[in-house]
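Take a look at the structures listed below.
Nothing in this text is a laboratory measurement; each read-out follows from the coordinates by a stated rule. Remember, it's a predicted structure, so these values are computed and weren't measured experimentally. Cβ atoms are built from the backbone, for glycine too; each structure is taken alone.
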Structure 1
Amino acid sequence: MEGKYVARGQFTGECIAVLTSGGDAQGMNAAVRAVVRMGIYCGCRVFFIREGYQGLVDGGNNIQEASWADVSGILQLGGTKIGSARCMDFRERCGRLKAAENLVKNKITNLVVIGGDGSLTGANLFRAEWSNLLEELVTLVKFYYYMYICEIRLCKISAENAKQFHRLNIVGLVGSIDNDFCGTDMTIGADSALHRIIEATDAISTTAHSHQRCFILEVMGRHCGYLALVASMACEADWNREHGQRVNIIMVAEGAIDRGCNPITCELVKNLIVSELQLDTRITVLGHVQRGGSPSAFDRILGSRMGAEAVLALMDADRDPNLPSCVISLDGNQAVRVPLVKCVERTRQVAEAMKARDFDRAVELRGA
């Protein structure tokens, strides 16, 4: 849909909400900004859902209408302006029931979810259950026992509301520094995290050169080695001990394993180097510095493109009930729509292949 002219106000009356969930990533604010401004340009009412799925479950002041000015000056900021939180409540049906009730109360049937594979998996489940959740809300009666008093509280929506808001449209944006989601060339935040790693590696290399020490750097990535692999290539990694270089830096992904699926930890690598080479060896864990700082130009543009495309995808889905929920992905430098179910399933299959030690299958599924 990129390059297509969109008339101002052509979707007047629609309501869109945006939330960020899971670990934060640089560029999330760019995506939030684009969703808000593209939505307002198209005539929609746009809502922030603060603190991710937890805010969706809790409702109240966590769901606030956004204005054009609310997203001014956030493009260059890391993290997420609207907050993010791990939410155990949303994993339970009763939590998703509350979330559905809060959306209906605010007349919201279009949702943009910015997060990693876990967040998008939750979004996919939420959409699949939507009709059943509304049916339950129409008839739900809860009994609360306190001492010897029985209170009957009706927690329901009207049948008219259930009919009016019978469909939930969801579009996902992959915000994760790990770049571990199948279906997109790059995730929002991965490029910025690479910059943080490269800056830290360049800084450490000077002291490593001065003292002829060996440094082991642990980088994030969970079960995906993208950050470690690409950052090491960008930092001139090689394997040629015969040259006897003074600088010895080893980069280890936090979830690295051997062929037997045993963890390869920094301590294990350090002990091996000390025992075999007698080198003074230090460990540096970069940790959350990789998520911090300003987003790169790439992530600012990527988040903006994906956020704008998400609004158009929601409006198309609102007019065509046969369209599936989708993820806005980067494919050949184009923002494209990929079925959410397909991406979630493929990402799950990669994890299963890794557990089964079928590494060739995992590489095939990743598209490498």
Structure 2
Amino acid sequence: MEKIQKTAVFSFYNTPSGRFSWWDSFPQLLTQKLEDKNVDHFCFYREFTEESTHPKDEQFTITTDGLPHYSWLLNIHRLSRTYDSVIFHTHSFYPPLKIWILTLLSKNRVWITTEHRIGSTSAPTWKMKLRAFLRKLKLMPKTIVCVSNAVAERNTQLYGDFGIVRIHNGICLPETYRKPRKRIPKKALYVGRLDKKKGIWNLLKAFRLLHTHYKRNDIKLCVVGGGGILNDLKAYVRDNDLNDIVEFAGYQPDPEPFYSDSDFVIIPTIVKEACPLVALEARCHGLPVLYSNKGGLPETVVEGKSGMPLSGLSAENIAESVNWFVNDERLYNSMLESCRDGLEYFSIDRMTDDYIELYLRNLKTNNSKTRSPFIKEEKQQKR
């Protein structure tokens, strides 16, 4: 009787569990689907908050303080040695030397990383060539998963097209949607970290212009998110007599009620983002999006159907775009009808299925010398 190979995926997440629900629901769905394929899944987080939905006995922590030390590496190595084939999957930053050592210490170990950021493409040519060369020597990730075309383009410039895979992010889609009702767009919503790079300052200045220059006291803004500049933003609103225009809701682990209470969403981010979820969440709630035309963000919106790009990212541009948008009730209400079109592609089920396919393909390659249990299952099904 042929021995069944023990296989596992070790996932390393740089975001604390419980801080954002997506970073719990996505790994847990992966765990369920891998279990159906007889593959174990271990999730290592930087931190577990009280809101974490992972059972206490499954909370494996890799703290930031522990990363410079090798004790965590040895513990993971001991656990991985109990398996015939293992994938080490890193999300965002983890020390590359230590992950490489993990793949080096044992046979049938593969390193996959997912790039959730775009970053800069200004690396010198010699660095790009060196990275591509090191990857071919298996001294860097075998596969780089890119969460958008924009991320894939950046990583192709950095490393070459070898081992570049695109898997767009996905979210939990409701089984049913409420039928949209015609209305006049009056309430805008911002969801995200309160950071200068997110364009929040220019957004507030834009609403000041809407209030003073355009005389639009009827358009309101709700800001959902936390960050170190919250008090400064509140002071700006107070000093400019915008308390009746701008509302701060603070950090919200579940922003769903705020989507339900809004008419459209504004994403004025200044930096290039990989594949932000806010636009998808907005569309899921039937809300059109005014968005920054940068990075992977335009890939999450269908221009003219589910949103429109901002004419620019200055306060003046944002104010002009918002004023134009709320004045075009016909366009707005047509978007209410069409903004969910094509959203099925961005389901979390499609995303996790793509990851499962990638895992099984790599585990099968690892076990090429000893036939994979997945090949055996497929042959049994055909009989």
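Work out the source of 20 here, i.e. which of 1, 2 gives that when relative contact order in percent (Cα under 8 Å, 6 or more apart) is computed.
1
Matching task: -13500 is the computed value of helix-only ellipticity at 222 nm (-39500 (n - 2.57) for each DSSP H run of 4 or more, over all residues; to 500). Pick the structure from 1, 2.
Working through the options, I get structure 1.
Output the label of whichever structure in 1, 2 has the greatest value of distance in nm of label points 7 Å out along Cα→Cβ at positions 18 and 210.
On the way: 1: 4.4; 2: 3.6.
Largest calculated value belongs to 1.
Can you rank 1, 2 by FRET efficiency 1/(1 + (r/R0)^6) of positions 258 and 354 (r between Cβ atoms, R0 = 25 Å, to 0.05) and just name the one with the largest value?
Checked 1, 2; max of FRET efficiency 1/(1 + (r/R0)^6) of positions 258 and 354 (r between Cβ atoms, R0 = 25 Å, to 0.05) sits with 1.
Comparing structures 1, 2 by distance in nm of label points 7 Å out along Cα→Cβ at positions 130 and 202, which one has the largest value?
1
Suppose volume of the Cα convex hull per residue in Å³ works out to 176; of 1, 2, which structure was it derived from?
On the way: 1: 176; 2: 161.
Comparing all candidates, it corresponds to 1.
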